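As structure tokens, here come the structures.
Read-outs throughout are calculated quantities, based only on the coordinates presented, and are distinct from any laboratory measurement. A quick note: this is a predicted structure, and the numbers were derived from the prediction, not measured. Cβ atoms are built from the backbone, for glycine too; each structure is taken alone.
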Structure I
Amino acid sequence: MKKHLQTLLPVAMALGLTGLGMSKLAWAASESSSFRVGIDVVATCSISAADMTFNTITTGTTAQTDAASDITVNCSLNAPYQISLSNGSNFSAGRRLANGNQFINYSLFQDPSRATQWNTATTLNFTGSGSDQVHTVYGRIAAGQSVPNMGAYSDTIVATITY
């Protein structure tokens, strides 16, 4: 019996204190607020360009020669973007291939008929598809230029994508 009282006494005391409201806090009121959870998802794009190589020519007066290069763009689906081209490293009143202080003039175009030049004032507008999109740049060396020196002539064009 003594053992039974020892077990019941702590339980009775706990119940008595609980009954007095000593083990629970009394709350007078409550307030609530909501907050937004979100994320901004922005477009991503990449660009790469292949070299443009004209056919070999001989010294003397040039004949018209054409070449082409591809710019590959991959932009997020439905992301608007623009492609622009720089004037090149050797620009002087026009684009030029250089070999030391010797130059061959050339032009870049937006279309295969080479009717619409692609210069720094021109940007081409497109919409991303979420996969690679290929845009061709068309080049032309006009006939009638004097090329006295043999060697490798080159220029560097920077293709830029803005999105």
Structure II
Amino acid sequence: MFKKILLCFMIIGFASSAIASDWKTRTGVRFGYSYINKGDQTEKLKSPHMFLLGFEMQQALKGGSWLDVLFIENISVAGLDQSVFAPSASLLIGFELADQVQLAIGANVAPFDPAEEENYIHLITAIGYTADVGLFSVPIHLTYIPDTNGFWRCAATVGVNW
């Protein structure tokens, strides 16, 4: 069994080094504003408006001169301005247009359900623009997370990638 696992890692290692030039990666911090509809109706939040702080990783598979396939992983925490720890994690897939505009959709997981119906997994949609400023880039993103009970969320973030 150990030999099979080792063989798989070796194959992945050799294959990924062969196609590494086709991938572009970005990593960085995010901060901004988050809003949860009807958030003031929950016991934990004093306001539906929250500060958001997070970390994001992006991988783009080069598709040509203007279109790339995009994978995004994000971990963020909202509510710190209200002494509330409300973490969430997102995994998205989408497209990057002209190395600047991102469109993505995926899944969001948050351990807090304001409706208390154990709805912890939601759809997430995102659109963003990334300005290349030399050694790093500055992303500006908007996200929307619908909810069947009306506790939808949206956020606007800015950050820095390296």
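Each of the structures I, II was assessed by distance in nm of label points 7 Å out along Cα→Cβ at positions 72 and 88; the largest value belongs to I. Distance in nm of label points 7 Å out along Cα→Cβ at positions 32 and 136 computed as 1.7: which structure among I, II? Label of the source structure: II.
A value of 2, 7, 12, 13, 10, 8, 5, 4, 3, 2, 2, 2, 2, 2, 3, 3, 3, 3, 3, 3, 3, 2, 1, 1, 0, 0 was computed for P(r) over Cα pairs in 5 Å bins from 0, in percent; which of I, II is the source structure? It traces back to I. Can you say which of I, II returns 0.35 when FRET efficiency 1/(1 + (r/R0)^6) of positions 40 and 56 (r between Cβ atoms, R0 = 25 Å, to 0.05) is computed? The read-out was computed on structure II.
For which of the structures I, II does the calculation of distance in nm of label points 7 Å out along Cα→Cβ at positions 80 and 152 return 2.8?
On the way: I: 4.2; II: 2.8.
Only one of I, II returns 2.8 for distance in nm of label points 7 Å out along Cα→Cβ at positions 80 and 152, namely II.
Among the shown structures I, II, from which was the value 30 of relative contact order in percent (Cα under 8 Å, 6 or more apart) calculated? Mind dumping the intermediate values first?
Values: I: 30; II: 20.
Going through each structure in turn, the value belongs to I.
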